[in-house]
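Q: Multiple structures are listed underneath, in structure tokens.
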Structure I
Amino acid sequence: MLDKNKKVLIIGLGLIGGSYAAALSGAGYEVGAIDCRADAIGFALEHGFIRHGMTEPDGAYIGSADIVVFALYPHTMLDFAAKSAKYIKRGALVTDVTGVKSGIVAPMQAMMPEGVEFVGAHPMAGREVSGVENARADLFTGANYIVTPTEKNTEAAVELCCELGRTLGARRISRLSPAEHDEMVGFLSQLTHCIAVVLMTCKESHHLVDYTGDSFRDLTRIAKINEDMWSELFLMNRDELLSQMDTFLDHFALLRRALAAGDADTMKQMMRLSTERRRYFDK
């Protein structure tokens, strides 16, 4: 059960880690943080996101937490856990926020000390900016929240992770396997970011701002991209993302062939299907 007596430790105070801290502190939890940047710790303290924080890993500090949330890039998280997981106390829940799971969940679970469970999670929310200074307590309000348990997890730990998502304000909590998560996210998130990047790079565009309407702005909102994080996510989910790219290119080619052939019927059929499926996403 997620009660207010549980101490939460956020490892990594970027946009997502900072927003976790702000939301959980606002809900009445004692939240601490570890981040190598003193200015990030200082900002979070000043704005009440955390009660305390450190810039260096400390065994006793890590061991005092009941819930540990890794909000780091995937490889950084694995490196940190390899050095510091031994300090996590028995009975603690460990979770994360990373956008890939197949290459993360198994090694993280293997590194946990006896009596500690790692349950992967992914809040489907974000902004086009980064850093704790852009964190918001309501970032996850109404968002989808995906939990990726395995056979190594107890139902109690999985439910605690789900409860964490509800406390953050998530609207829908879903359970997927790590592989199912990566397939879904490869299409819904990674492919869409690829399309936005290509739209912004396929044509020199600084002068286009003088002529564009809302459609181009809407399609390219996510093109303001954190290249370090997203390139790492793409590479860690490479096979699945390549498969999603191939599917997209097949359907784009179908539309192109219809246009080249003057086949209005096929174009209209695709547009009708597009309109029908888009309605599912209307809130």
Structure II
Amino acid sequence: MNMIKIVADSSTLYTRAEAEKIGLHSVPLNVTIDNKSYQDLEDITSDELIQMINEHKIPRTSQPSLGEKIDIYNELLSEGNEVIDITMAAGLSGTYHTALMAKDQCIDSNRVHVIDSMTLCGPHRYLVDTALEMVKNGSTVQEILAMIEKARQTDISFLLPVDFDFLVRGGRIRGVAAKIGGMLKIIPVLIKGENGNGLDKFSINRTLKKAVDSVVTELKERNVDSTYRIYVTHAKNDDLANHFVEKIKEKIENADITVYPLSPSFITQGGPGCVAIQAIKI
């Protein structure tokens, strides 16, 4: 019987083993240090990465290989399945475009559907979890794609970096946002650009309190309420993550908040200590 199979990358923060248990086919992103490549969440932990960074090693990220994507598509297609690949935001990674190339080169491109989540991490995971649930409930490919297309428009994502150098080096920030990292004694907050295109300046703050307040106030002004899923993900910064959770709960009644640690590939991009605050509604 033809089945729909869901494919994603490690932006979902699932390890391969965790993904396998829920029927997800995960293709990890890669972290490269000293010309050695590590698969995200498989060959390197966040603690190990931060230890390497403390030893002044400079990590870089890369997307899953084209060959690996083609192999997964072909394996699933040869079993008679349709494939939906839900990638992290195209504006923040080349993963989406690699998936499109893999679709063109696989054995039956008509049965592969690549969709840009326009987001990453917590909201990406929520979209994937919902797609898997819809498959179990007998939804069609078109119904699943429509759910993603609608939900991704509700996504709002902020990043509070501690070390700006990582973002500048990774090329994830645009325009004036790239220039604020060198300013002394300021705490910037970045916001994901429209349709997931890069990171833009959201607020410049003199204190951490003002930075947190700027995010929480914006969530409230955008009518984020208990019908949204809110995610706080962090790079080994429990204190700041928990502070955000407390402040969000103060402002948003019955807020549905989940906290996750970031994977090595996202610590490479956002830098040690960074915290992301995201919300999405399905």
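Since every read-out is calculated from the coordinates, none of them should be taken as a lab result. Keep in mind that this is a model prediction, so the values were computed, not measured. Cβ atoms are built from the backbone, for glycine too; each structure is taken alone.
Q: To test your reading of the models, identify which of I, II gives 29, 58, 13 for P(r) over Cα pairs in 10 Å bins from 0, in percent, for residues 110-149 alone when calculated. Write down the numbers at each step before the final one.
A: Numbers: I: 23, 37, 27, 13; II: 29, 58, 13.
So the calculation was done on II.
Q: Suppose mean count of other Cβ atoms within 10 Å over residues 142-149 works out to 19.8; of I, II, which structure was it derived from? Intermediate results must be reported in sequence, preceding the final value.
A: On the way: I: 19.8; II: 15.4.
The structure behind it is I.
Q: Using distance in nm of label points 7 Å out along Cα→Cβ at positions 126 and 262 as the calculated read-out, with 1.9 as its value, let me know the right label among I, II. Can you show the working numbers first?
A: Details: I: 4.4; II: 1.9.
Source structure: II.
Q: Can you tell which of I, II yields 1.26 when Cα Rg over 2.2 N^0.38 Å, for residues 118-229 alone is derived from it?
A: Details: I: 1.31; II: 1.26.
The structure behind it is II.
Q: One of I, II was used to compute helix-only ellipticity at 222 nm (-39500 (n - 2.57) for each DSSP H run of 4 or more, over all residues; to 500), and the answer was -11500. Which one was it?
A: Numbers: I: -14000; II: -11500.
That value comes from structure II.
Q: If mean count of other Cβ atoms within 10 Å over residues 94-101 is computed to be 25.5, which of I, II is the source? Please report the intermediate quantities before stating the final value.
A: On the way: I: 25.5; II: 20.2.
Source structure: I.
Q: While we're looking at this one, here's another question. Which one of I, II has relative contact order in percent (Cα under 8 Å, 6 or more apart), as calculated from the coordinates, equal to 20?
A: Computing relative contact order in percent (Cα under 8 Å, 6 or more apart) on every structure in I, II gives 20 only for II.
Q: For Rg/Rh (Cα atoms, Kirkwood Rh), which structure out of I, II has the highest calculated value?
A: Working: I: 1.02; II: 0.97.
Comparing I, II, the top value of Rg/Rh (Cα atoms, Kirkwood Rh) belongs to I.
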